[in-house]
Structure I
Amino acid sequence: MVKAIRIERTGGPEVMQWVDVDVGEPGPGEVRIKHHAVGLNYIDVYFRSGQYPMPLPAGLGMEAAGVVMAAGPGVTQFKTGDRVAYVARPPGAYCEERVMPIDNLVKLPDAISFEDAASAMLQGLTTQYLLRRTYRVQAGETILIHAAAGGVGLFVCQWAKALGATVIGTVGSDEKAELARAHGCDHPIVYTRENFTERVKELTGGAGVPVVYDSIGKDTYKGSLDCLAPLGYFVSFGSASGPLPPIDASEFSNRGSLFFTRPTLFSYMGKREWLDTMAAELFDVLASGKVKTNVRQRYALADVATAHRDLEARKTTGSTVLVP
């Protein structure tokens with residue numbers, strides 16, 4: 001028996017239970033993995049609270065890194081002892097060991113630590129598709145990223161800066177502004193005392209930006225649209241402040257034929273070759289030092305309720321890992 005987090009009902013952090021589970025042996029197309037580090041992400045809160053419905057009882061957690069303990073019949077891509085990492089659904093990474101399909105599993109280069117991988121698979125692969133596929137950022141462009149001091153935000157700031165872009169980012173405090181600036185954000189905007197729309201227009205000479213990456217949702221929606229240049233992209237990839245209001249298509253035409261997209265990581269990594277390409281590019285920028293994972297908090301996996309409370313209270317910055 002090994003330990004894992006399970007929930008039998010949705011609700012606050014208190015619904016997470018640290019229990020014994022029977023893992024079993026891998027079947028065809030599966031491996032058994034011993035986790036060395038597990039990632040913490042805001043999407044875990046959405047599943048735990050019921051904002052993202054799933055069948056119950058259930059596990060939580062989308063990403064982890066560890067070592068293959070056994071490979072099922074017919075599995076040739078992975079073998080016992082391989083260092084691996086993944087971001088996968090359904091949730092279930094909050095555990096010491098698990099059996100899972102190999103579909104979303106990638107081999108982990110020796111240059112990348114387990115903690116770095118566990119904190120980078122969801123946020124780093126999300127950054128890869130945001131900057132290189134949803135809207136392909138070019139050198140010389142100016143972009144806006146909300147929550148610039150958060151996990152994805154710090155990835156975006158570093159990676160966009162490495163691409164030669166100018167980065168504007170919104171943050172909630174002076175401390176977070178300094179953190180974002182240290183990771184490549186050229187113009188941090190403290191939204192609690194500055195109007196970010198007015199500041200973006202000022203920084204761009206009234207032109208606006210070609211793309212806004214928005215994980216906040218309700219509170220930043222209208223202001224984000226006002227920041228966009230004609231033909232700009234509003235990329236909504238989260239809703240930390242609540243869901244977006246009903247979408248009125250005329251808002252996008254009236255502001256200059258804007259584009260709207262609500263991308264998901266699993267759509268972009270829906271084919272094996274896509275995932276392999278994305279992971280290779282992510283591991284390359286991590287190994288080169290152009291992008292750092294910035295793990296700033298560590299919690300024992302058994303103490304995940306505390307980690308969730310801190311995450312929801314916006315006490316965390318950068319990436320957080322859970323240690324089994």
Structure II
Amino acid sequence: MTIKRLNYFTGQFLEENDFKDEQQYHVNAIRSHSKNLHTWGIAYGLDVMFTRGAKYVMVSGGMAVDGQGRQILLIEDERIDLFAATATTLYLTISYDQSLSDATEETGVKGYSRITEHPDIKYDPEMPDEPATKILLAKMILDRDNMTIHKIDIEDRKYAGAVGGDMVVRSLSFLLPTDSNKLPVMRGIDDGIEVNSDNTTHTGNLNVAGILSGNLDKDMVGKDQIIDRSVPISKFKTHKRSSEEILGEKPIEINANSEKEVHSELSNTHRFFITSVLPTTPDSAIEWRWVVNFHRDQYFYRLMVKNLSDKTIGVRFKYYDILEE
């Protein structure tokens with residue numbers, strides 16, 4: 001179809017169809033934009049409010065876009081009475097409608113000077129057969145005994161979105177299902193992307209190329225975390241171990257000027273330890289090291305602690321064992 005718009009010039013004689021074509025050009029442009037660059041659904045508002053035990057609901061002002069790109073605008077809150085309802089499950093929908101209005105006969109010819117666009121809000125015991133045209137606002141559950149509202153379900157509401165390939169934006173803000181003044185935001189920074197969110201959930205495989213830095217979660221590094229450092233990630237998991245957990249509350253005793261094995265680990269692969277060993281006896285000093293022996297395809301990791309003091313001392317240790325999965 002060829003797209004034409006009016007071209008005005010001095011002396012031109014305009015008729016009824018010229019003005020209709022002018023209107024239709026702009027209507028088609030808006031609807032084409034809405035249909036091709038947006039998904040249909042609720043744009044904002046149109047919340048369904050109810051009072052338990054009442055026989056009506058209130059639909060707040062808002063806007064939706066249907067599958068044909070038509071804008072459905074509800075200017076003011078509207079009350080929907082359910083007195084005629086005979087089913088206990090009702091589906092409340094909104095759709096586009098228009099009608100001729102503003103009758104006139106000023107010139108001696110009867111006609112209508114306006115086309116009024118308005119929303120058509122209805123309820124039905126069946127799910128809408130054309131959901132892109134009859135947009136679902138809520139599923140209403142009525143009490144069987146007195147046919148008053150028992151519950152409102154908005155789980156199947158569909159919200160309008162954007163369609164396209166590449167998008168260039170300064171930032172993205174995400175609305176939360178609960179009332180909150182603090183919205184999650186994703187924005188571009190000098191050399192990457194910054195996500196500000198109290199809670200971020202990722203489902204599925206996550207491949208990280210490069211360095212993951214910052215305050216890392218305990219399940220990745222450890223309860224105390226590594227701060228202001230970078231940790232390369234390659235399918236790691238961690239286990240926290242301590243002398244209290246393995247050997248009980250009493251500190252491990254080491255005789256004066258001697259070395260003692262305080263713990264050992266058996267493995268058939270590389271082990272990575274973030275380790276801390278501390279003396280518990282005043283005025284004492286120690287040295288510690290991990291010793292690895294290989295025998296019969298097994299690695300024996302031994303934590304050795306040397307007492308540098310001239311008296312028997314106690315020590316405690318704690319370490320994070322980082323394992324390759």
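Every number in this text was worked out from the coordinates using simple rules, so none of it is lab data. Quantities reported herein were computed from a predicted structural model and do not represent experimental measurements. Cβ atoms are built from the backbone, for glycine too; each structure is taken alone.
Miscellaneous remarks
- Mean count of other Cβ atoms within 10 Å over residues 142-149 from the coordinates reads 14.0; which among I, II: II
- Identity of the structure behind 17 (criterion: relative contact order in percent (Cα under 8 Å, 6 or more apart), calculated), options I, II: I
- Structure with the greatest value (metric percent of Cα pairs over 26 Å apart, set I, II): II
- Structure responsible for 3.7, with distance in nm of label points 7 Å out along Cα→Cβ at positions 86 and 110 calculated and labels I, II on offer: II
- Origin of the derived value 2.0 (distance in nm of label points 7 Å out along Cα→Cβ at positions 174 and 198; candidates I, II): I
- Label whose coordinates, when helix-only ellipticity at 222 nm (-39500 (n - 2.57) for each DSSP H run of 4 or more, over all residues; to 500) is calculated, return -2500 (choices I, II): II
- Answer label among I, II for the case where mean count of other Cβ atoms within 10 Å over residues 102-109, calculated from the coordinates, equals 8.2: II
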